[in-house]
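Undergrad: As structure tokens, here come the structures.
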Structure P
Amino acid sequence: MLAGTIAFVILWLLVSIILGLRSGWYSLMRVFPDRPQEKPVATFKRESGMVGPVSMHGILTLSLCPTGLRVGIMKLFGPFAKDFFVPWDAISVSRKRMLGWKYADVSFGDYGKLRVSDLLADRLWRTVPQSWPERGVPGAVTSKRLLRDYFLKWLILTSAASAFFIIAPRIAVHGSGNYPPILVAILFPAITIGLAFGFQYLTHER
């Protein structure tokens, strides 16, 4: 039992290190060291995004400070990933769309980027309009828009998870017929992901 626990902890640490390297987080830490003396104007917790090519769902903390953006991660998922602080003048933002999904690439010079939803980018922009590196007026952040954003994320993740639970067992144990029912493969991720997103939606609404 103890050996199994130790092996799991070691594996978890190795995976977190690999993800830190793959995402470019450690490089961003070196280039943009944190500035603990900078007190945030506002902090957005349990946010989702992609750091480099690595998806980080519900584990990011974004702190908007007078002179820059602090990016952090839950220590459980990044025990060696320290917060990094990027000055506003080193940040650029570009809006994009893919398959109907709107998102924003928040680039940190040539050293990395954070991809967040179009809605989250507007929420950040509206909080610090004088510092945010975009011109114009951010979109209104309404309950209807927030609900639509969560619904689209739920639909995309549920579709991907359902496809995995339907296809993967049939490939792994081809011909055995011992597969989970298709209805279960759809309802399990739909309900699980729906509950997680429902909690996040209610939290943001407060």
Structure Q
Amino acid sequence: MPRPILLLLAHPALHRSRVNRVLVDAARGVDGVRVCDLYRTYPDFQIDVAEQQALLAEHELIVFQHPFFWYSSPSILKEWQDLVLQFGFAYGPGGDALHGKSLMSAISTGGAEEAYCSKGHNQFTMEEFLRPFEQTAGLCGMRYLPPFILHGTHRLSDIEIAGEAQDYRQILEQLANPRTDLGNLRRERMNGFGAGLAGEVGR
């Protein structure tokens, strides 16, 4: 049996996306992966907390896939975190429902990789920008895996995007393999899976 993976997709206009739409289509073909399109499932932002908590309980690995909006995520993913990761469920006394599970970010960004460093346009590394997600995992007793980051999406051709999607699928297949030791992956450096993601509505 494959390791169960819950992919939470947060893209406000997926039908216009050149990148995330192709990536999630590739992910849907991986045995063990369940995709939850948050904007499609909850267009009114009325997130069913009990439903989402039940999904978390059923899966060992959670993937946050989204474009990199203003150095963070689209708003529905923040709403999801605020509501679903409740005190007493995800952290605090008795909040051990996620202990031992894993969290991974799959990010797309229009900026080139060199823009994300102390001397680059964005002044900070992707590792630094993703610290809130890493700390969220830590607070919830989860391991934070190396992210999949796709840089420079504006300049990618359709063929290049298809190649990145194939890489993404192979990574998810590796993660779904119960023989893959996620504890060792945690010790890999940022971008340990190769490639990268990034975002705006068209990504």
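No value in this document is a laboratory result; all are computed from the given coordinates. What you see is a predicted model, and the numbers here were worked out from it, not measured in a lab. Cβ atoms are built from the backbone, for glycine too; each structure is taken alone.
Undergrad: Kindly point out which one of P, Q the value 110 was derived from, the read-out being volume of the Cα convex hull per residue in Å³.
TA: Traced to structure Q.
Undergrad: Matching task: 13 is the computed value of relative contact order in percent (Cα under 8 Å, 6 or more apart). Pick the structure from P, Q. Please list the in-between numbers first.
TA: Numbers: P: 13; Q: 29.
Derived from P, not from the others.
Undergrad: A further question on this structure: Tell me which structure, out of P, Q, gives -15500 once helix-only ellipticity at 222 nm (-39500 (n - 2.57) for each DSSP H run of 4 or more, over all residues; to 500) is calculated.
TA: P
Undergrad: Of the structures labelled P, Q, which one yields 0.60 when FRET efficiency 1/(1 + (r/R0)^6) of positions 33 and 89 (r between Cβ atoms, R0 = 25 Å, to 0.05) is computed from its coordinates?
TA: Q
Undergrad: Compute mean count of other Cβ atoms within 10 Å over residues 17-24 for each of P, Q and report the one that scores greatest.
TA: Of structures P, Q, the maximum of mean count of other Cβ atoms within 10 Å over residues 17-24 occurs in Q.
Undergrad: Given a computed value of 2.8 for distance in nm of label points 7 Å out along Cα→Cβ at positions 49 and 65, which structure among P, Q does it belong to? Before the final figure, lay out each step's value.
TA: Working: P: 1.5; Q: 2.8.
The structure behind it is Q.
Undergrad: If distance in nm of label points 7 Å out along Cα→Cβ at positions 73 and 169 comes out at 3.2 when worked out from the coordinates, which of P, Q was used? Mind showing how you got there, number by number?
TA: Details: P: 3.2; Q: 2.5.
Clearly, the read-out refers to P.
Undergrad: Say we calculate Rg/Rh (Cα atoms, Kirkwood Rh), for residues 81-136 alone for every structure; which of P, Q gives the highest result? Intermediate results must be reported in sequence, preceding the final value.
TA: Numbers: P: 0.97; Q: 1.14.
Biggest value here belongs to Q.
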